[in-house]
1. Given structures P, Q, which gives the highest value for distance in nm of label points 7 Å out along Cα→Cβ at positions 27 and 171?
2. For distance in nm of label points 7 Å out along Cα→Cβ at positions 67 and 163, find whichever of P, Q sits highest and give me its label.
3. If Cα extents along the principal axes in Å is computed to be 49, 44, 27, which of P, Q is the source?
4. Given a computed value of -17000 for helix-only ellipticity at 222 nm (-39500 (n - 2.57) for each DSSP H run of 4 or more, over all residues; to 500), which structure among P, Q does it belong to?
5. If mean count of other Cβ atoms within 10 Å over residues 51-58 is calculated from each of P, Q, which structure is the one that comes out at 19.6?
6. Comparing structures P, Q by distance in nm of label points 7 Å out along Cα→Cβ at positions 19 and 115, which one has the largest value?
7. For relative contact order in percent (Cα under 8 Å, 6 or more apart), which of P, Q scores largest?
8. Tell me which of P, Q gives 0.15 when you compute FRET efficiency 1/(1 + (r/R0)^6) of positions 59 and 123 (r between Cβ atoms, R0 = 35 Å, to 0.05).
Structure P
């Protein structure tokens, strides 16, 4: 089960990409704990960028629901996004093609709504042979009970559930790495934001 001393179940940088789903101007303000979730999503996106992990930003019907909130673009370091109309990102040909082009089996999933676009994307990623990983503190729904039910369903279907910080520490690997100091500063910045939530 070990490859070079590392479990095949580990989230490794060269095998990982991410998707930030529909954190949009007209959606996010209505979501449960939207401020806290946004802070954790910013932290996760900054960390993924630090470790060189490619991230797709999806937007549901941008014309009607607006762009992603500015903090998402800034944290991701890009204004590129992929527009969609299907709830599952995998039902959009261009987004699915992007996943296949990246060729990375692990997909870190964040965004909203957990019980709609996030869940359906995870189920389809799993069916397509990917390993979807929900960052529990970086997903939300309008209603908490819908979000909770979606997480139960995702677990039942074999989707991995963990936290944004756990994902990033796993990608970092050890405290001797060249990016650990910068990552440590990100963690401190995130903790300050959470303290203000």
Structure Q
């Protein structure tokens, strides 16, 4: 059984989507970021970076519990555990990893845009402009790739798509980003969010 430490953020949704897609049994452990629960000593023992997501797999590789944190590491661990959602050829695997690392570097731009648009006590037009331009650039990178192939790692849906899906989706649904100039990204977002496992994951909220 896997304990899944999440919240209703794009990073938390990555883990939920992966678990639903892989069909792994798990216990939801909501970490309320608005109450600072990510800073509790018990949680820091699982994720020293006091972020979500994280997991504890009670049936780790050697049969003992294993904690894993950071979105990319968690998704890769789960995909390898099941042997699904990760290309099985060496080249395909590294293509998927390229796009996972792409998101690890690009997601903060979406997060900064969200902060300055929605949460900053005082709106900073220069910051909003900067991060809007950067997110548009990143969407352009995704759009060019998705004009070459249906999914980021090739012909098949993978953890590279899960890793990259949630922040652009949030950009559209919450930040008001216009993606009409990125038709391949729109097609990709629509295709992914229509998947039953993704629909279930996105609908989850704390009880």
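1. Q
2. Sorting by distance in nm of label points 7 Å out along Cα→Cβ at positions 67 and 163 in descending order puts P first.
3. Q
4. The value was obtained from structure Q.
5. P
6. Max of distance in nm of label points 7 Å out along Cα→Cβ at positions 19 and 115: Q.
7. Structure P comes out on top.
8. Q
Computed from the coordinates by the stated procedures, all read-outs in this text should not be read as laboratory data. No experiment lies behind these values; they were computed from the predicted model shown. Cβ atoms are built from the backbone, for glycine too; each structure is taken alone.
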